[in-house]
Structure 1
Amino acid sequence: MRTGYINGKVHTMRKEDEVLDGFVVENGRFIHCGSREEVEACTAGGDLVDLGGACVLPGMTDAHLHLYAYARNRLKLNLKGCGSKKELLERIQAKVQETPKGEWIVGAGFDHEVFSDGHILPNRWELDSVCPDNPLIITRYCLHISCANSLALQAGGVGPGFAADVEGTVEFAENGEPNGVLRDKAASDVLALVPDKLADLSGKMDALAGAMEDLAAVGVTAVHPVCAVDYDLPEYMEAYQGLHDDGRLTCRVFLGVDSLPGCGIRTGLGDNMLKYGFYKLFMDGNMGGRTAYLSAPYADKPDTCGIPNYEDQEILNEKVKRAYDLGIQVGAHCIGDMGAEMFITACEKCVEGKRTEGKRTFRMIHGSLLRKDLLDRIEKLPMALDVQPMFLATDIHWCEDRFGHERSEYLWCWRKLIDRGILLTASSDSPCETFNPMYGVFAAVTRQGLDFYPEGGWFPENKITVYEALRMYTWNPAYAAFEEKERGSIEAGKLADFVIMDRDPFHTEPQKIKDIGVQATYLGGIEIFHR
């Protein structure tokens, strides 16, 4: 059965300013896009839906997130929005009152950089004061820093002299005792002890199905989730496959994994609902914990340049080359400019002397702090950057203190990248940030925090347009995943993934774009969300 949609403002995202009246859907695909008269003629007796002048966009993609971590976090103590350490401790205390003694308490989502009573992480003794009888571990929204109380540290064997090879990521008090702050892999021994409430496959499937309902509610119809086992960020292909088999997969998945597959598997194996995506590497840590690897010391902590995950460039070169030779796309987490430089160097070694036009061989994930010379080198590579606009909105009050004014010109420098023709895809790194694309578009267009600071935008010369921001959520990630012929825009022959918005972002005041909502979301022509 054909269904025609008319009387809309259909932004095809195929090119700027292309706005059509409607389209026709049959067997999960757009078969015609054009004027009302054309749509009515093509529908030929099928159903006709009047869009009532609503804005329609292609289904949107989150090009980098940890979907299972988000699904799992829905079961944890929510610490997002804590404006002070006092409020954080009060939320934990309230949770303790409803939790049996001895049972683990796990929380997530706080950001100490916004605490009004000091930008200091909670230590074990502060956590003990409100949670003395339950092992407790809470994770910062960035996923790179955890704070544990004494019972949790004891359970994980974290004591004086713990793990000499990772002492740099464990904080110690003056008395030689761990103070409870664990960075990156140092938290692994503690997190591994937390009972898994989603231990069986059916539990994982149900959790992911619930997470996908949340995605549909904000217009996201495709995701590029990433498995990072060493950082307690697993993904489960078997769970996605089970949902697909049961007809419950309501989001297209292009999965990144932190280990190389066997059996000759290459990027793109699968169908238009579920595919193997890419090989994921980590170059460094994050800005909040000052573990992002920099070429010069932190402005607010000049005794460190951060922590590289690869001290030997040759080892990294070999890892990237091995995936490249297997026909596998390589993505790498790079927050600091030196972490980015190491990955760029490894990629250059792979393609040296080879034709790379039109290829999408590498993905730099985050690419937060760069330099002009690095932009020159990226421009010559078959590389896309998976960026997170909401990182700017969240970190804007303190990031310049980390790097100084001069370097900050190349922090989240999206305008500079786009002007060089470098492909950008947008994402949330959820559960770090909200995966509502309208929040990301707001941040990319205004370069402001949710409190609209600073007036006029932070380094406003790096603002981008609404069209450019929406392309980062539609056509660009489809191209980065070799799927531009199947999705990413509204045009005949492509999968009928589309979103009906309650306002048109092209005709909305920039500061109000984040308030735009979704009326309905369609995947392959089937409605998966309706407000």
Structure 2
Amino acid sequence: MPKFLHALGAIAIAVSAAHPQAPAGKPSLVVMITIDGFREDNLTRFGPQLTGGLARLMNGGAWFSNAHQDHGITETAPGHASLLSGRFPRSTGIAANRVGVFDNDAPLLGFSGGPGASPARFQGSALFDWIKAADSKARALSVSAKDRGAILPIGRAKQEVYWYPGDGEFTTSRYYASDLPDWVRKFNDRLLPQKYAGKAWTPLLPDSAYKEPDDVSVEGAGRDFVFPHMLPTDPDQAASLVRATPFMDELIVEMALDGVNALNLGRGPGTDLLAISLSATDAVNHRLGPDSREAHDQVLRDDRTIGIFLDSLFKLRDPSRIVVVLSADHGFTPIPELAPADANPRPMRVSLSPALSAARARLAQAGVDSLAIDVDQQIVLMDRTAFKGKKISAESILESFEKDARAIPGIARIDRFANLARDSAKDPVSRRWSHQFPPNTNVEMVATLTPGSLWGSLLVASHGSPYDYDSNVPVIFYGPGIAKSRRTDFVRTVDIAPTLAQLLGVKPLEKLDGVPLKIR
């Protein structure tokens, strides 16, 4: 377990007992659609080719195109935790994927061998808690391929939360239930993931519709990087590998619609919450890059999948009582090896290991436990108690580490976390890092790469930086009374929850980092 987990301690929560009167004709269903790893520029780059759900939301909703996940580690867990809580990672306690939802004390149901998961580390409340405080009959359903994508938008509430570990069945953990409900069992009994066995992923449009080349060997690390992409004929293998194809999002949507029916979600008179996290874009981008032909096609397919979902939902429930929000948990960094030849500095793959090794050697020579300093990818941690009674100081080790780290190619800056310019408008990198951890953290320093560079070489492409290409995501509100508009003013994803709270007439249960946006 990463050492900085203990530092993300409880944060004081100011709870208000008062709840405003809900407005007449309030929505019966709020739908939060999160596309995992979806850059805002996907909407503008491919807009003319979008004819389905994305087009409907863009053309009919309040679209904020300069919206950001305004924190330093733009990953799935922190992003999902911020979307409906109205708070930055420094407040939710979900600072990175590696301290997200993993929980051995909450094993999965069914035959899944995947790791247990729960929101045990999530601190504070989220939108559904505020809705539930105003109406005890309110219910929530959340569905994703990923455990963190399903769990974190709902916060700690024990509602209907399901994800797909890749073994052929949607499941949940014992944090939420002791048995899968009948409707989930019936859905799993249909063996829909297995039915993709032998199916080919081919482009939706003719070759002329794609500007991206389809023969870039860096994509996919040289494996299966050209259309068509075939799923195995073995049903069990196909049920696992389907997660890296657009077909996964089709399964998530079908599962969500089954749940809406089975749970009578959104029938009123109160307000229910449906959260859907579409995970395939992230998987496609990690393997083939966000500028691949496959990534382009994935956007087109999600456009159609979301369109089918909205059409189906609006047949099941009164569309005049449904509010839809579209956003993403993070953007994406292009493949460094495909950067333009004149890129300066040249994007590269980076590790802080050389600086860590040097620091630990100095500690060992001074008789201090070498594990007193540690690196968790871009975070430098220090156990200052290890220096008590020693002739060498923690500060001297940090100074030497900082000097060595600055000399590593691909490192743009090393910042002492305690000295960052808090909430700075002039320095977005400092601001985003300041939103990542609470003041009492044991994170000593944070490292920021040069633009376009990535940590490590495990993934072909990735995300997680404080730069705009990883932070800029769409935010669109769509529904009755919401004014059609396109806004370019700077907003944050933490503004989504307070905006919805104001729309629903419910009161947040604590102080938020976000503010309500004008959407009417």
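Computed from the coordinates by the stated procedures, all read-outs in this text should not be read as laboratory data. Keep in mind the model is a prediction, meaning the values are calculated, not measured. Cβ atoms are built from the backbone, for glycine too; each structure is taken alone.
Assuming 17 is relative contact order in percent (Cα under 8 Å, 6 or more apart) as calculated from a single structure, say which of 1, 2 it is.
Corresponding structure: 1.
By the measure FRET efficiency 1/(1 + (r/R0)^6) of positions 142 and 158 (r between Cβ atoms, R0 = 25 Å, to 0.05), tell me the structure among 1, 2 with the highest figure.
Comparing 1, 2, the top value of FRET efficiency 1/(1 + (r/R0)^6) of positions 142 and 158 (r between Cβ atoms, R0 = 25 Å, to 0.05) belongs to 2.
Upon calculation of distance in nm of label points 7 Å out along Cα→Cβ at positions 270 and 302 from the atomic coordinates, which of the structures 1, 2 produces 4.9? Display every interim value, and only then the final one.
Working: 1: 4.9; 2: 3.2.
Comparing all candidates, it corresponds to 1.
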